[in-house]
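*Asks:* Structures follow.
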Structure 1
Amino acid sequence: MDKRRIGRSDLTVAPFCLGGNVFGWTADEATSFAILDRFVESGFDFIDTADVYSRWAPGHIGGESEAVIGRWFAARPGARDKIVLATKVGMDMGEAGKGLSARHIERACEASLRRLGTDRIDLYQSHVDDAEVPLEETLRAYERLIAGGKVRAIGASNYDASRLADALTVSESSGLPRYECLQPDYSLAERGYEAALEPLCRSEQIGVIGYFSLAAGFLTGKYRSAQDAAGRARENRVAQYLTPRGLALLDVLDSVAKAQGASQAQVALAWIMARPGITAPIASATSVAQLDDLLGAARLTLPAEAVARLDAASAGGLQG
């Protein structure tokens, strides 16, 4: 399987990233283990999680996803060396703190390493920008973690183009590690990344791993009305796409999927994979069957005519 590089780092990954947000939440531990097993058996290696997953769920405190992955590593000798492991820091962890101060980053990194049962994080990402902390302080904390062998490369999530450019300037001028990867909200339904972030990432050779690649499940085609989404974990997120534009996009997605003999999810992911400058889309699965469907996107090459139709149908999502 072809590999793609994360920025200018030495990290190369298969063109699909498994989202770990569901582990220990909507996928119990046994199901999560089965999903992880199938993912590796299928020749893929890139997993993304965060310390805050899944603090939003009743009774959860954060760290649940990392802990499940850590127990999977422990139960599968040698599995850690087969994985490019990404996690994130900065979201509110309650008493454990939040933000991108040096103190919080270093403490949070140690906590993530313990939960993950590993001595290193391959890609450690700032989960959200923290305007209250100087960029140099944040980047120097990452420098110490890299020097200590605890982190291999760093990335940014939810940064706008201006702040990402500022961070790159600080890295260059101060000789500090730079963000090698960006994690934006990006899909056929959300194309705002293309306006300013895409040209910056391409010119600076920054890897891109978009989250919500299936627009919280909307692009699977299973949500056609508010009633379809009622009671679902991402109900509010899906609701914003249930508009004339969103439903028209689904019509085109349905048509392309039928013509290609593929699922709507496979087409939506294949469209992202074909986009210049994209390292991998991130998508989550709550069953092995669902994972198998998603991984089929890596074997799907969309014809130019299909890409053009999807581009046109989704153009209303270019604002950002």
Structure 2
Amino acid sequence: MHYVVMDLEWNNTYCKRLGGFINEIIEIGAVKLDENLKTLDTFSEFVKPQISRKLQGRVKRLTNLTNEEINTGDFFQDVIEQFGDWIGEEPTTVLTWADGDIRTLISNYRYYFGTSVLPFAGRYVDLQKYCQSFIDVPSSQQIGLSTAAEQLGINPDLYSHHRALDDSVLSADCLRKVFHPEKLAAYTKKCDAQFYHRLEFKPHAISNINHPLVDKSLLECKCIKCGETAVRQTDWKYSNQYFRADFKCENCGALLRYAIRFKKYYDHLDIRHTTSEIDENDNKKRKRHYYKPKRKASVKNKQ
């Protein structure tokens, strides 16, 4: 079993063929490790852009790369073939810091080869999630590679940043700090059809109040002053991902504004809502209560 810790650099650019933006890969770096995390080899190649020939200014500043440098590379089709040959036939688990790189790799592979399936990836680990499980921060808060390294006792200043190979080396060193094969196995995903479907699924807020995933019982507003059920005074309006309506409590007379969001993820529905009191005198609302359920509703994958 080999582990391949990889990192990408990319240039966000508009693609006429897709009618939208794509993160075009400009550099691939990786470290190949054996089952004991000993470094076996490294991979580092520029990728010559084909969609946009010019790097964004932000990308230049972040990576210190120039258009001249990346144009010395081969096209993506050739580099990815070299990368697959470099990985070899040994069963391999690919690891990236968060899943942005693997998503970008899949989108580039689909653009050039017409398929999302990466032939060299048998298993995958989101290294950011795994390493963060050893750090005292909420799982909902994603931390960057340098911050995680500091938390794990590694000095990130000893590494170059935002270059594919250097970030791969730093990621591999983070893995070594917290390597427990059994726990890592729990974070390892088989790269099957469900894996690709999950990565390609785009989380979205539900905008139709009659959608079957909208729990009608949650459209009731409880008064934040007396706790009684308030009566809706206006039609529901949808804006900024939330359904919003005004309510009146017939028990204490409070005027309330209630907002609720239903956001669909691949395997769960995230529900958040707020209740605010409306001041009739100046028509301003004063926030009095915020409720974010810790519970995530498990639902079938309806899009």
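Just so it is clear, none of the values below were taken in a lab; they were calculated from the coordinates. Quick caveat, the model's predicted, so the values are computed rather than measured. Cβ atoms are built from the backbone, for glycine too; each structure is taken alone.
*Asks:* Any idea which of 1, 2 comes out highest on Kirkwood radius over Cα pairs in Å?
*Replies:* Across 1, 2, Kirkwood radius over Cα pairs in Å peaks for 2.
*Asks:* For which of 1, 2 does FRET efficiency 1/(1 + (r/R0)^6) of positions 122 and 274 (r between Cβ atoms, R0 = 30 Å, to 0.05), calculated from the coordinates, equal 0.10?
*Replies:* It traces back to 2.
*Asks:* Computing helix-only ellipticity at 222 nm (-39500 (n - 2.57) for each DSSP H run of 4 or more, over all residues; to 500) gives -12500 for which of 1, 2?
*Replies:* This value belongs to structure 1.
*Asks:* Work out which structure the value 12.8, 39 belongs to, where Rg and Dmax of the Cα atoms in Å, for residues 42-129 alone was derived from one of 1, 2.
*Replies:* Source structure for this number: 1.
*Asks:* With distance in nm of label points 7 Å out along Cα→Cβ at positions 74 and 258 coming out at 5.1, pick the structure among 1, 2 it was computed from.
*Replies:* Computing distance in nm of label points 7 Å out along Cα→Cβ at positions 74 and 258 on every structure in 1, 2 gives 5.1 only for 1.
*Asks:* If distance in nm of label points 7 Å out along Cα→Cβ at positions 114 and 250 comes out at 6.5 when worked out from the coordinates, which of 1, 2 was used?
*Replies:* Among 1, 2, the structure yielding 6.5 for distance in nm of label points 7 Å out along Cα→Cβ at positions 114 and 250 is 2.
*Asks:* Further question on the same structure: Looking just at relative contact order in percent (Cα under 8 Å, 6 or more apart), which of the labels 1, 2 belongs to the structure with the highest value?
*Replies:* Structure 1 comes out on top.
*Asks:* Follow-up question, since we're still on this one. Matching task: 3.2 is the computed value of distance in nm of label points 7 Å out along Cα→Cβ at positions 2 and 138. Pick the structure from 1, 2.
*Replies:* Structure 1 accounts for this read-out.
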